[in-house]
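Scrolling down, you'll hit the structures one after another.
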Structure P
């Protein structure tokens, strides 16, 4: 049974009459995180799981990490599931928009995944190892130009928006990026703190602990304006005009999910995103506010990201190994 509070949260998002909606969920719902524990998508999924049952007939949201192949292993797991709404994916650029460009063959069609809800857009930080001789973006780019073989970049997989942003930033300055792949943003931060790599562009969620603890150094943010949480950091765009990027996540499901089911799922997740405690936790832990809205808001964003980043990916020549 839904609580009175849960019903109040859910009501504004329910566009269909109750009797026209499928009874969802009627069992535990699995959410696939296509990266390892500790990164931004994992934290986001686990925050949602804390509030899901209250607006979903008491059913739990089970978080399952399926890292590997730049997120496409987790995406394939979702795509091959039954389109009944009980297996979903936290998708982002590499697993939804760019996978067909990155891989010669995939066991799923990223374009056929069903958009459910736009979750959030996260700020990103340009972070470097603490012993790297650069305090600013111009100094870092000068260092990159002068390093034989290129600067090493920590990534969770080819096609990640942070990697593409880093490639554009360094390539435009005449340098070269050498990607080094890890299973999660948390692993990238650890490698950066050990000085195994030169730099990375991490979500605020992944990068802030290292910056605050002094194990890595932040040079700039990739957002259009400075962040209230780190007002002393300049933007990358102040040095590389027009280079603005955010890390985003949305929930997607298998192909051919029925429209009434998607509408019901969208309503439930909008109710989760509206819970004040969830919104406060997102702001505190990830530096962002949930987005939400109807499924076509995510669909439009996917189309816009495709138009923007596919040409960038082709220009870099990046391919998955």
Structure Q
């Protein structure tokens, strides 16, 4: 998923970009500023588990590192396969273009992606040893979606299925998975928390696809904006962003996210509404932008920032609800 700004991802500008330190190029190609998209859902899932009485710092650290490595691996593989299948060019907005500029070879980018997957898998095996074999399912599904997000034969992203796959992997699986490593059972609260987080992470992807609309159209990459048009994509973006607030409020009101153990105890979970001004600024900016407006680059960054801040607010709200319950 290419959901961050190149300015923030690429090494600092020099007179000769190819002379940038190798480690910096490799690090930038992992798109480190995008990794908050895996941090936020893990924070939320862990907060829900902590509220229900289960929190182990070591398990949280292992889960967080594995999630970030999985996403970094997906970023490398996306870079590689879009280059291999000629979906990117040297001028593509959503590519770091390191292969085109000769800063990394295709084999190196592929190797880094598979290496990230390998380390994440090793951490997953460690978690299995600590928790039990049930966690294996989370890992298998995450690796499958992550690899075939860009790779043949499925190429989910190029066939308009990227949104669904991202929702499953970085919404449901990451939130519930973070919960499951703390308390290994199904949780309706974790499921409820995964819905707004999934909607907002898809909003990052959709904002990325709006920005790349003309590039993707030129190579027949069938993202949802390419399939249904830019106007649909803009309305879809608003529905994803505002849907996260509606879903959170609904789940709190129904007692699914934080049960109504006492009057007003669940309402700290609605701290997410403090992030609404950022959501309004993002959607208004996107609707006002032209098709090649530079603000679309900033829109991806804002969508990622909103996802992180919303996730932190939700995690803090759940924690406060737990503290109030204990106090009562």
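Since every read-out is calculated from the coordinates, none of them should be taken as a lab result. If you're wondering where the values come from, they're calculated on a predicted model, not measured in any experiment. Cβ atoms are built from the backbone, for glycine too; each structure is taken alone.
To which of P, Q does the computed value 0.80 (FRET efficiency 1/(1 + (r/R0)^6) of positions 108 and 212 (r between Cβ atoms, R0 = 30 Å, to 0.05)) belong?
Going label by label, the one that fits is Q.
Compare mean count of other Cβ atoms within 10 Å over residues 44-51 across structures P, Q and report the one with the greatest value.
Q
Can you tell which of P, Q yields 43 when percent of Cα pairs over 21 Å apart, for residues 100-251 alone is derived from it?
Considering all the candidates, the number was obtained from P.
Could you tell me which structure in P, Q was used to calculate relative contact order in percent (Cα under 8 Å, 6 or more apart) as 23?
It must be structure Q, since only it matches.
Given a value of -22000 for helix-only ellipticity at 222 nm (-39500 (n - 2.57) for each DSSP H run of 4 or more, over all residues; to 500), point me to the structure among P, Q it was derived from.
Computed on structure Q.
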